[in-house]
1. By the measure percent of Cα pairs over 28 Å apart, for residues 101-268 alone, tell me the structure among I, II, III with the highest figure.
2. If semi-axes √(5λ) of the Cα gyration tensor in Å is computed to be 42, 28, 24, which of I, II, III is the source?
3. Figure out for me which of the structures I, II, III the number 0 belongs to, where helix-only ellipticity at 222 nm (-39500 (n - 2.57) for each DSSP H run of 4 or more, over all residues; to 500) was derived from the coordinates.
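Derivation of every value follows stated rules applied to the coordinates shown; laboratory data play no part. Here the structure is a predicted model, which is why all the values come from computation and not from measurement.
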Structure I
Amino acid sequence: MAVVLVFSGGAWVFPAKSYADAPYFDSTPVFDPASTGYSYRIPGLAVTNAGTVLAFAEERLQPGDADPHNIVLRRSTDQGKTWGALQVIEASTNNESWTNPVPVIDRSTGDIFLFYAKNNGNNSSQVFYRKNSDDGATWSGRTEITGLFAGDPESRPFHLPGPGHGIQLQNGRLMVQVWHRHGVSLPVAQREYGVSVVYSDDGGSTWQAGGYVPVDANYPINESRIVELANGDIVVNGRYAASGTHRRIVAFSDDGGATWSAPEFDEAIRSFSAVDASLIRFTQSSGGVGTNRLLFSRPDHPTSRMNLTVDVSYDEGASWTYSKVVDSGAAAYSDMAVLPDNTVVLLYEKGSNMIAARFNIEWLTDGKDNLIDGPTFPLVYEAEDLNVSASSGDTLSIYYDANASGGAVLRYLSGAVGDYVSLDVDVPQAGTYEVKVRSRTATNRAQLQLLIDGTNQGAVFDPYSATVGYQEFDLGTVTFTSPGTKVFMFLATGKNASSTGYAIFPDSITLIPQSPILVYEAESLNVSASSGDTLSVYYDASASGGAVLRYLGDAVGDYVALDVEVPKAGTYEVKVRSRTATNRAQLQLLIDGTNQGAVFDPYSATVGYQEFDLDTVTFTSPGTKVFTFLATGKNASSTGYGIFPDSITLIPQ
């Protein structure tokens, strides 16, 4: 369901909705070299106050970073579904290399400022901006601001804004990130890579130089993004300025960008091939209401620019709870923005093309988060905190390591196939869960099979590695029909040919709720029945909720109808539990008038309870569904047509 949002403090404010949206994803080309003969790189995105999407790019007349480029724009007035004609904002009329378009919007006026640079042979540059006041249609002449960097403590001559977009702080300050270095004629170690910001406190009339992230050769930060955290601090999150596989580099400001902390590695996001990435605020809690969400996009691959992935964080980037691949093929730089209909647009490089993908939070999290109920958080169990047992004869201990998920890991120096470590995991609620286990890797590890209550869970996995580290393994889903203690056993089944042992080092177990099993007690539901017979509640400690409906029907065609509130559209396995006895009718369940499953028979020579599996049903919308228990006949030994529904269970598929 689409809704109209308003902008407040630099973030869309979501009004109340009556139900969660269905997962949504689509994509469309935006910049296509087939129509122009040029390649397109370095995306920048903005969504205007009117909801128009502005997609900026370098139009590379030649492919090199310092070759001639135009700065171009395409606009979409239907939230990224279709795109208007190509606009050239800055033309390379004399072989200029115009680079890095970075928009920022003043939400109070709607004015748009587009920052970009002129690359002078990769050794020096000039920085400019243009202003727009008509939703991206026409632009002012350029204004140079290179002089703002005269106070650079490292006296670097090369400055590029962005990439991506700038932000507006909650106090109204406009801010754009800029990265700096010395010329490429110098060795990498002497280029003194770093980042600063420029800002405006008067709606873009004037711009000032902010603080510089301290230069540290161990943390060579360049292309970066900024976001304001919920506490008002600003984080800059940047690329490691060298090829290879690296972590992101971060620094923080608690004074509006005037000063910055020393740079450090971001331990929350695993290393990937050094390349630009996007970071945005999606939602923000206000007065304790709502949920803080950040989104992060990058090519999640150790060596190549591919496998474009988006993550969501609910703790301001300290961890990233859910992750989804947008494009498993070639993909490089990207930028994101929030649309007025509560979806996200992601503009990314794919070869020489640029693609705009659109998705909602339900798609990104596979339904584990929505803007009505909020996210379903994973259950994380630290191995060292659980009750543990192991096969005898080997050493079991706790190994403390700051890189472990909880600061420690279990260490079991087993010696053979068949050795094991068993952990007691308390599951609070019945339901289906995705299972992930994290292990410390090294050269002496066993190949492992996880068993849950004695049943194999997922495939055998191998924590062997030539280097010490940590790896998370996804072991599929498991359905628990009841809460309580479950035994998770790590069983040594063999070892890698290069492994020197059978050691077992479990770090943590994560259970991600897929959807809870829905159990409806019949006696608690709105009920109606065919007339003329007795309908009451019968209390029985053996009933699932301590009571059961009792309907003393006396003929074929008698029925009991229950109103069941289904919270989400989807497919569910249907189970019904009935009290059995000698006077029961054979029953057909109908859901909204349609037969569900086969006729079932609660007749029994002894009083008790039985659950009947009635196949699956697909609901195309949430809401009230009428479950009717219809008497269709009776067992030859039955003495009546009693209908005693105890509970209805819906298991999301």
Structure II
Amino acid sequence: MRNVQKSSTKREERLRELVGLINKYNHEYYVMDAPSVSDDEWDALYKELQELERETGIILPDSPTQKVGGAVKKGFRKHKHLFPLLSLDKAQSVDEVRKWFDGIKSEFPDAEFCATYKFDGIRLVLTYDKGTLVKAATRGDGKVGEDVTEQAKTITSIPKELGKWKASVEIGGEVMMSKANLPEGFKNTRNAAAGAVRNIDPSVTARQKLDFFAYELNFIDGMEMKYVLAMKVLERDYGFRTMLPRNWKGIKTFEELERVLVEITAERDTFDYDIDGVVISLDEPIYRAELGTTIKFPRWAMAYKFEAEVVTTKLLNIVWQVGRSGKVTPVAILEPVELCGATVTRATLNNYGDMARKGVRVGGDVVVRRSNDVIPEVLGIVPEIPRDARNDIVDINECPSCGTGLEVVGANKFCKNQNCGARVLEKFSHFVSRDCMNIEGLSDKTLEVLISKGFIKRLGDIYRITASELMGLEGFKDKKINNLLDSIEKSKNVDFARFINALGIPNVGKKASATLASNFASMEEIRQKMAKQLIELDEFGEVMAQSVVEFFKVNREEVDDLVQFLELEHKKREGVLLGLKVCVTGTLAGYTRSQLAKALEELGASVVDGVSKTTDVLIVGEGAGSKLEKARKFGVRIVEESGLVGFLGGVSK
């Protein structure tokens, strides 16, 4: 399980890791048509990223929460969509659906809902000009997709001409392949359908037996209609297949909706097409318009995802991984098993206490599921197998990396050796990362080699690396060596806040590092402060302050060795907002959180996470909650997005 009590540093590291992972998986899914993880695992990672962005206030420019879908595949012409193709917000439980449903009902008591199948295929948008098919495109990133018009024309269930009512429209739907037509070599129908549609040669598409199910109708002239009527027009007037559940329309109460969810869930395995959930949407266009959308999702629709799949497989081994904090976690090595469209070979066991409670044994059969965990989770043993038929439970008392005796803290075990190989690697990896010293060319693999050869033992040793040392390393030629040494040299002039962040002080992340940098002129000044003095800083708590004091007490010599190589640059705080404490809440259409925070800080403001009596300004976007109430209570000035340009242009106190 993820530790809820993550430090700021760990949370920011995890956030960046998630952005990289999800973008990689999106590329595999949308561009390569070869996903390496299941939808459940992707959903769990995405949900974790959303939570971390809310907690930290950090939204990276390339965050997948700020965009829809993936890039356009090379070889296809680009097509700009007339209407943005948004994703759907997802609910993993009936309780989450109820919360969303009740929220809409509280605002629109007479609202009616529709519940349709969530197809697991490839989304396609068809453009008709006065009833004639002129364009077909994939979703792409939601704004620009791939022109697959010729491929779409080979799908017999896509009309080339609309029936009566020759309107100009965009019709959205899903290209599907039935389970019966799944070609050999493909694990699931979605991959097969996507590969067929996104093949440059339309004749390849034509050879596959593909179907198209329509579920969205947009009139180019802006006319809108109820969803129930739109589905009738698609099927009756335009000749599309729609595949609708029983009792799918006219849903007025949550009890009615829940019955439909149960019915669809029960019959999902009887379909010849892959269905991975239910789409619930408002019928009335006026209500949909009033609710609007976020950057990614319409507020008037929700996707209910089916529960995670559970399978049984053999536990082959248990390995232990050492994290940056020294936490040692058991990981199950499994006999390969198909789970949610992916081959699973590893699963988390959380910690030794959890492993002992579940009674898992190497060589025994275990139950594995994909749910809301980063990797699949071992739920427990297969009960019908006698316990004495399995090997004794595996436990360790020494660090698998350095051999140091482990300390038990609650249910977890920790390696306290600061020189542990695994921990040292994590320290160097953090130091050279983009948000810290930004040294390009020092991958984890390269760092491992440099550490193993004794070239780097302390952080300052990075600045002692020579060309002759690098020349002996595999893969290092003149150009690569020069590029790395140039990057190391360039990093010597570093912003003070980035340097503090690079040190990896426990519980002190990017934002806290900036706070220290803006309040103190040197490392020595920070070191001289006591914890009780640091607590007085904005948003510095006791744990954070104590971590700073302890870090410099233990690592003083290493830090002194490091700073001799560097020129620490102090950004002078100035601007029309100098001295103001500004908090941001809600969703802003014109800015991401990180963009706005950067703009505010460049104008001299201090960006804070919470609202208190000392807060000067609260900037409010859509969906503002308790922070807005607190601001009103404390008399804090409130700036809405409509007034943001003027505020940033020079309106201060």
Structure III
Amino acid sequence: MPLALALVLALGAACGEDELGGSGGAPAGNAATGAGEGGSCVDPGDPCQVTFWYPIGAESSVEVRGDFAEGGWETGVPLHIDAGSWRVTIPVPNGATVRYKFFLDGAQYVPDPNNTEEEDDGFGSKNSIKRVACGNGPCEQASGQGGDDTGGVGAGLPAGAFDWRSSVMYFAFIDRFRNGDESNDDPIDDVEELANYQGGDFQGLLDAIEEGYFDELGVNTIWISVPMNNPNVAGPGADGRNYSAYHGYWPTELDKVEEHFGTMDLLKTVIAAAHERGIKILFDYAMNHVHSDAAVFRDHPDWFWPLQDGERFCVCGDGCAWDGDDGRRCWFRDYLPDWNFTNSAARAASVDNALWWIKETGIDGFRLDAVKHIETQWITDLRARLRDEVESVSGEKFYTVGETFDTGNRDLLKSYVGETLLDGQFDFPLRGVAVEALLRRSGTMFDLDNYLGSNDSFYGPGAIMSTFLGNHDIARIVHNADDSPWGAWDNGGTANWDNPPAQPSNASPYQRLAVGFTFLMTTQGVPLIYYGDELGLAGAGDPDNRRMMPWSGGDITGEMEGLRSHMKKLGQIRKEHTALWRGTRSTVWVSNDTYAYRMTEGPSIVYVALNRGDVDATVENMPAGATDLLTGNALTGPIITLPPRSSMILLESP
């Protein structure tokens, strides 16, 4: 996968002097090896041209000092005032991890005020720290990164194979997406409606596929709920209320389809209809546990961790910890036995089942649930068998994306990604940064740009991460975008049952969501649309974040439809301009409330400009003449004004 063409050690990537200009923000551009060519490979140790910059204050001189060069702590490199800030561009070895500070007025060391990645310096203060990467990664890794001829992650796939970087993924949470067959509506006794089956099924999904709903959104990948059959019984949640298995995560019959969703024949019809339209299908695969009614638990109790662990009753968060060794053996609830994949027979049986579903249905990938709660060897075994039994036959990459719910530990997510592991993970840490910057308006857009500078290449050259704003485990994203926003990971307390939030009636939350999705759809990674988020559907935490999808009538307001219209435009623009998913990102402008970058793939360049603020704002260093692909309007640069809470995707005029 292409890496960012430039890493910005402070806030923006370096650009040629002829590209710099303006004031009031941080102009930046492309200064890395291979710039303007889509990103050539760069060997470790070869230099990247990196810009350090510091905001102008009362200081009279600024140096950057650090371990980027021999003697770099003793003799600094002076910065000079240029384009509204102190700046200097210097060569730094590709692949280096740099520790640095700014040295003010020959007397005071300070960390980079715009870089949140720091470490102790051993003297009671902090060094700023960044990892340098430029080009398309090290040359010896360039093959198999998912370029034009590799068909996505993994080397050795034939030309023409599907490139998973092009995916736009939609999570059709089956029970709540669309009811196409009322004959299989069969709610569970003693469960309230909000936590019960509500009628969504495979027929409803098939209807949406055949009506072209996903084509209009530009969606070419659908993630569907766990298809295995679940028990028709209630189970108490951690909140003491009864729940049904409408979500699919309590499998009992591992080789049968959930009866509330439909039949195996109907599921295969759904997959065939999707494939006819060029849409890939991912199954949500739950490999951490089964329900206690499952025959496999009854017949092979030794394949599961015991609930009683010595003196402990090992339920996650209640007797056992959620993380570490406890997290890999604890039961989510006392009726959900946890697979013990240190047992080779258990591991083989589970992987056998995963392969059976692939071969039986012809699906294209897995969303793998609760990755940090299982033994990594299960993933390694699955990957080996996918290569030998699936990919060698189909000639296509079988995409595996994991769910590791950790909001800040990128190293943990990365530990499951690699050639013998997962292809990618849902990028929870990036989601938190993006929501804070774009929707909650917390901090500045410099925070987002700085984070992307290291995140673009963090997970490795072959990783295909999935980026997202909302999913089924957190409150609906529209509430993070409200005028008085919820916290990035706030589920609304007891609002999910006692006081469900109303659908916002004003336009601003939907406009902010549109800005957020513009960012998601114009940067690397597989963007995820959680069903209903294309409408800004409201909802507190589980189960209120899983309301039935509205399809017509007064349930869809003008503001909701306006957001969906924006999403449709984004989907088509992403499909038509491969630079948005295959190109390299370089920053061209940053201010507190605005952010502009360009995506470059060979001669193809697409500019993206975002304004999260509530007033008009300008961005600089844009093309002299361009067309906004979202509106069709012709614009004149290099300074462009964005209305409040808006975005533009610009193609330079010929």
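1. On the way: I: 19; II: 29; III: 55.
Largest one: structure III.
2. Numbers: I: 56, 33, 20; II: 46, 33, 26; III: 42, 28, 24.
Of the options listed, only III reproduces it.
3. Working: I: 0; II: -9500; III: -5500.
Of the options listed, only I reproduces it.
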